[in-house]
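Nothing in this text is a laboratory measurement; each read-out follows from the coordinates by a stated rule. What you are looking at is a predicted structure, and each value in this text was computed from that prediction instead of being measured. Cβ atoms are built from the backbone, for glycine too; each structure is taken alone.
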Structure P
Amino acid sequence: MSLKFSKKEKLKSRKAIQQLFETRQSVHVFPLRLIWQKFELPLSTSPIQFAVTVPKRAFPKAVQRNRIKRIIREVYRLNKANFYQVLANEEAQFGMMFLYSGKREPTLGEIEKALKKLMKILPKKIKKDASMER
């Protein structure tokens, strides 16, 4: 598996992002909140499409927001193989958005720790939500 963060993996569709926020399926591990949705029709060839957002209210300077987004994308890029393994048994494509909820700029280690916790929690939540839909 390539460690690149390709264009196919970026979640850019306004409709898909709007659907993410309407479904309200989320998991929170401080300082990250992960909002996800299963897409029945594939949006791209990638099994996971992913986006990052940082609140302007907490970080008014674009430099700060961009740095935080860069850190989150880098940690995801390095650990995406683990995400793919966790979601390998699912037959659908996922749209995911990471929201940063901290009040100060994080370190790479803090984000990596939170992301690994999310990887443990996410499969349980997906199975729980799938069983509730039936």
Structure Q
Amino acid sequence: MPSPLLMPVTMITAAVLGLMLVVLGVYVIRGRFKHLMAHGDQGNADMLIRMRTQANFIEYVPLTLILLALLESSGADQTVLAIGAAAFVLFRISHAFGMRQKQPALLRRIGAMGTLLTLISCSVWALTIAIGALPA
């Protein structure tokens, strides 16, 4: 008999974001073939955008996933977590597509602000739970 899944919201979110990272990695690799570049961006604006799109994803996703896992393992409401996690995934998609937009890059702004709001919300929620669990 299989054991119950302990953190399904985090697992689903991590799996989807993992696949997104693969897509972003392929996006960078395709740019490298297109521009015949093995390393860096060499001043090429297209490569810079591709690399920064992937790098920004890598900068924000891990800590958000860690906070999501900590919240879920602490018994936080899974429905609220699932809604927040789904929104976070949509924000990351929005940001990635927005990186190709010309100014004012509305999708990028939505993605960036949503990512920050998700990170702030998870951080404050985790602080609230952790501080509440401290001995008096």
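Suppose you compute Rg and Dmax of the Cα atoms in Å for every structure in P, Q: which one lands on 14.4, 45? Derived from P, not from the others.
Where does the value 24 come from, among P, Q, when relative contact order in percent (Cα under 8 Å, 6 or more apart) is the thing being computed? The read-out was computed on structure Q.
Can you tell which of P, Q yields -15500 when helix-only ellipticity at 222 nm (-39500 (n - 2.57) for each DSSP H run of 4 or more, over all residues; to 500) is derived from it? This value belongs to structure P.
Assuming 12.6 is Kirkwood radius over Cα pairs in Å, for residues 33-80 alone as calculated from a single structure, say which of P, Q it is. Working through the options, I get structure P. As an exercise: distance in nm of label points 7 Å out along Cα→Cβ at positions 97 and 113, calculated from one structure in P, Q, equals 1.7. Which structure is it? Going through each structure in turn, the value belongs to Q.
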